[in-house]
Every structure is written in C-alpha cells, then in structure tokens.
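What follows is a group of structures, each given as structure tokens.
Derivation of every value follows stated rules applied to the coordinates shown; laboratory data play no part. Source: prediction; values computed, not measured. Cβ atoms are built from the backbone, for glycine too; each structure is taken alone.
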Structure P
Amino acid sequence: MPYFSPWWTPEVHADRRPFLMARGRIKTALRHWFTDQGFTEVEPGCLQVSPGNETHLHAFKTERTGTDLVNAPLYLHTSPEFACKKLLAAGETKIFTFTPAFRNRERGALHAPEFTMLEWYRTGETYEVLMRDCGDILRLACEAAGTDVFRYRARSCNPAAPATEITVADAFTRFANIDLLSSITPKGVNREALSLMADASGISLRADDNWADIFSKVLVERIEPQLGNTTPALLTEYPIAQAALARPDLSDPRIAERFELYACGVELANGFGELTDATVQRWRLEAEMEEKQRIYGERYPLDEDFLTALEMMPPASGCALGFDRLVMLATGADHIDKVLWTPLPQEAGGSLK
C-alpha cells in the first residue's frame, strides 16, 4: 500500500494551500450573499439524540455521562436538518448554516467522515426558489475562486450557465430505457416491474435487491454520470419512496418535491419542499429504520422533539449542499482531502498529496 505524506508536512501544505485559500474566499462570498438576502446565520449543535433516520446513512455514536454518572447515548448528526427545522418552528424564517456533519462508513475522493454542510431554509417559499439559489451559489463560488469553469477529473462544467432540468422519470427513460413511474402506485412500489426493466437495460441485480436498491443502482450507473457535464443539472421530481422528508407533489402523489443539483457528474445539493405532517413524518422515519434494521441490524432513535416541533413548523423549503465538494469543483481539486484544512489521516498513514 503506498504511503501518503501527512497533510501537515510543509511541502504537502504548500501544495494544498491555494485550495484552502479559495475555500475561505468562497465561504466569505456565500456568507455575504445570504446575509444580503436577509438570512440569519445559525449554529446548530452537532450532538443530538438522533443523528437522522435515513436507511443508508451511518452515524458516529457516543454517550453523555451525567452528574449522576448515568450514561445516555448521543450521536454526531449526519445533517443539521432536525435542529434547523426546530428553529423554523421557533419563529426563524430565513436561516443558513455552515456546520460540521459526520457520516460513518464513508471515505473516498468525494466523501470524508467529517465534512461541512451548507444548509439553508426559507419559510413560505416553494422549493423552486431554492433551485434559483443554487444557481447563484454556483456563480458566486466560481467568481470567488477566480475561474469560469468547474472541473472534476476529466469532466468540466460552466457554472454560470442556466441549469438543465430533467425529472427523475425522464432521466430513467432517456438514459436507461426504464419507465420508472410504471413501477410506482399511490399505494407503494412494484419491485418486480422495476427489476424486469432494469435487467433488460443491463443493470446487474442481486436476488435480494429491493425496489430502492434497484433504483439506486440505475441512478448511480446510468443517470448520474450524464448530469452536469456541460451545464449544471437539476434532477427533479423524485419518487415519494426516495424522499422521506419531502412533501408530496400536489399534481402526482407518486412523486415528491425533491431535487438534486449536479455538476461534472457530482451530486452537490439536495433540496426539498419540507414535509410538515408529523404523523406522516413519523411513519416514514419508522419505515426507514425498519429497513435499516433489516439490512444493517441497527436502528437510530427518532427525535421526538423534532416530531413535536414539526406540528408547529410553517410551510418551508430547505436545501443541503456539500460545501467541500463545491470547493473541489471550483478549484479543480481531485480529492476532498485537498480542500479540508485538517483531514482525517488516511489508513495508509496520511492524507493524499
């Protein structure tokens, strides 16, 4: 296994420093943009009773010892979403945060166990407004980095160009010849129907793959590589089964108010029209945890305060953007460690040079 020099050696730091300087300029530009738009910057705590309840997200677990020496489990959040929505319930109307987020079992060129999430929320606004926000953010990052092109390895994208919009269903048809919505009804999903179409499209499947597994394989293998390779791309109208925290689309109960932003084939942001029905939200999160228990043999508690606060939360839309990935594309860095000030050492002994 090759040895990578630690990030703190002077020669490696000198190589990385231009990326880190650009990171600071981008953060400053975005912070000014949000405050000029009337947003309030907030600082949600990282320690939570629930780290989030998505099936395939894995948290770091710890515990708090009280003055009575009794231990209680806590987690580092995988996203500040629950805390931010509590602030909306409390009366905040436009908020943003640059906050650390933590995800276990994730490490690679685009994934770090600890990373920075840029998350923002608007009450009383549709999620289409967040799509326009994303366009402004890409352009500001480009200007702050002193470039006119985003790059990731062999791919490039013009961040100043208007984003191309495509629905998930249209993307499945165009890039995989799959009629996705025919495998979805208002009552649920049809695993066998999607399996037959995916198999005919050449997607390698396992006997125990469920509908969501097949959906993810098609998305990763056929859809994502096609997105954002000239202009930014917005993948919209996700199936409701893939949007546990989003509200249903009023025009079609099979889909949700969810979009993802892509550039250079890289997912940058995930936006929702936020679900505010606490009863439905509880059911969806419990279903996510049942699936997590089935696959991984573990589950995380629900945040009862969050579910209670949801009953008071006004209609809102929110978006989470991977800030480190944005910096990578704006600077042309090919590994997330290059844009983190103090990356976690690689198992080989240090960070990538």
Structure Q
Amino acid sequence: MTRLIESLNISASPYINATLSIIAFIAIAKIADLFVDKVLRKCTRFTKSEIDDKIIDAIHRPVYLTIILIGIVFALAYLKPSPKVIFYADGILYSMMALIWTTAAIRISNTAIEHSVHKVSDVTGLSKDIIPLIENVSMIAIIIAGLMVVLSIWRLNITPLVASAGIAGAGIAIAAKDTIANFFGGISVFVDKPFKIGDFIVLDKGERGEVVAIGIRSTRIKTLDDIMITVPNAIIASSKIINESIPTLNLRIRVPVKVAYGSDIDLVEKTLIEIAMQNENVINDPAPGVFFGEFGDSSLNIELLCWVREPAVKLRAVDEINKTIYKKFSEMGIKIPYPQRDVHIYQG
C-alpha cells in the first residue's frame, strides 16, 4: 500500500494528493455505478427470470459506496497520520464495508431463497409459508459471518467465540437431532426426486396413496380412504418407496382366476381378454394377456394381466373386472371351483 501511494504522488502537498485521491475514486465509483446500472442491467433484459435484476439492485449501491470508502483509505494513507489513527480509521472504514456487503448479502440471499422456493413449490407442493423461516436462518448465518469479519478487522481473538459457538451448535444438534434428520431427509427428497406431487406411492408398511405435499420436515400422503398420512422425511429417506406413477402413469394389474378342471381353456382366455378390453379403465396398448399359471389341487389357476390408465383406478378396475368375470362365467357355464377333497374309506 505504501509503495503504491508513493508511486501515485502527484503533488508535494499530501492534502492535495488526498483530495485528488478522493475525487478520482468518486469518479471511478460513478463509472462503476453507470456500468452496473446501464450495461449489466441491459444484459439482464435478455433473461426471463427477474432474479438477476434484483441481484443488480442489491449490489448497485454497495459497489458505489465501497469504491468511495477505498478512496478515503487511500486519502488517509497520503496524510500519513500516526499508526494508532490509521488503525482506528481503517477499522471504521473496513467495518463499514463489511456492514454494507452484509446487508447486500442478506438481500441477495432472500431473493435467491424466494425464487427457489417459488420454483420448487409448483412441483413439490412446498408451502410458501416456509420462506420467512429459511430467510431468518440464512440472515442469522450471514450476520454471524459478517460479525466474524468485523472482529478480525479489529484484530480481536475470535477463537474463544468460535469454540463457544461450536459447543453451542453441538448441543443444539443433539437436542434437535430428529428435526435435523428430517430436514436433511427433505433435502434428499428434493435432490433425488423419488416422487412428486400427484404420484401414487406405496410405503414399506403397505400404506398406499397420492403424494399431496412435500415439506422440509415431512411428506403428506392421501390414501384412497381419504386419510392423510404425515411421514417424517427421515423415514422417507431411509425407506424403500414404490412409485406406481413412474416411469409411466399406466399400471399393470393382476387378476387371479380359478376355473374347474375340464373347462375350455381357449374359451376362458378369450372371455377374460374381452372382459378386460371392455373395461373403461383398461388400456388396449399394451394389450391384455392371459397366463395359465399352474394346475392347482382343485382348479386350473389362470391370471389375467392388463394395464389401467393410472394407479388411482387400480382397485376400481379390479372390482369391476371381478364382477364381470363372475357374471360372464355364470352365463357361459364356466365353473369357478371351491376346494374339494375326495375321501376314500376302506373296510378292515
């Protein structure tokens, strides 16, 4: 700094050099201000998002003020005051810069958080009410970082403060371990995207329903019985989830059918396929199929496989197909057997 100041000496008078320094930096600040306001802002017009405009609004004034404060630092160096005066003057000026950029960082953070939450809420159903919570957490973190910078400017020992913060943080982490686990579980759900709003999923314990909301702490599932299940994200992240809505919305269902020995297998197969294709919930591509699985103890075990248009109609389609099978088999004389045992008694 000293060599740079000496190389820029224009006049023998330090007061003139200090004044010229301030004037020069004010001019530089004005040029930078015009560059940010005119050039960069003009570039943002080519983007669809408004976040870049808000970021420019946040840094517009800090850039201008920072350059002027740097000019004041140079001006003080020209005057060559005592080391004590330089220490306090530089401390005040650099602390002002830290305060300015801490405020700008908070504004940028709030803008990014609001933009991100609004963007993912349409897909995940994340409530926008959580924006103030995330903004407050972010603001506290930025203020703490800014405070650390100010303390280092004044050459204060921050090691005990960092150690105390670490101990306090460990205590908070232990006390709120479940909440933290759910928070990181929610992050994993957002990153991995195993499901989205509207998907039908099946949990480890057999609960099946539609995903209606994905939050930071929990995920809500609405079952077909109109019951809302709230599952902590820590459990979601560590469980096996069956998503019936991907990779395609169509879902294959299996309808087991048993017919008596002696039945016309070709007729049974033709009848089952016709029943499936006549159902409004069953799609024709892929086409339904019938598989002769095994020879049972009392019946021929057959399985009808067909695809329904979406997971939500699975139970309805199975119900309708089973009713139609029962009526159609009765009309055509195809017997649906029940378990039978032949008992032979031998006399002594």
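Where does the value -19000 come from, among P, Q, when helix-only ellipticity at 222 nm (-39500 (n - 2.57) for each DSSP H run of 4 or more, over all residues; to 500) is the thing being computed?
Considering all the candidates, the number was obtained from Q.
Of the structures P, Q, report the one carrying the highest value of distance in nm of label points 7 Å out along Cα→Cβ at positions 20 and 108.
Q
Give the label, chosen from P, Q, of the structure having the highest value of mean count of other Cβ atoms within 10 Å over residues 60-67.
Result for mean count of other Cβ atoms within 10 Å over residues 60-67 over P, Q: largest is Q.
When you work out distance in nm of label points 7 Å out along Cα→Cβ at positions 252 and 308 for each of the structures P, Q, which one comes out largest?
P
When percent of Cα pairs over 34 Å apart is calculated, the result is 27; to which of the structures P, Q does this value belong?
So the calculation was done on P.
Computing distance in nm of label points 7 Å out along Cα→Cβ at positions 188 and 292 gives 2.2 for which of P, Q?
Computing distance in nm of label points 7 Å out along Cα→Cβ at positions 188 and 292 on every structure in P, Q gives 2.2 only for P.
For distance in nm of label points 7 Å out along Cα→Cβ at positions 52 and 140, find whichever of P, Q sits highest and give me its label.
When distance in nm of label points 7 Å out along Cα→Cβ at positions 52 and 140 is calculated for P, Q, structure Q comes out on top.
Hey, relative contact order in percent (Cα under 8 Å, 6 or more apart) derived from one of P, Q reads 25; which structure?
P
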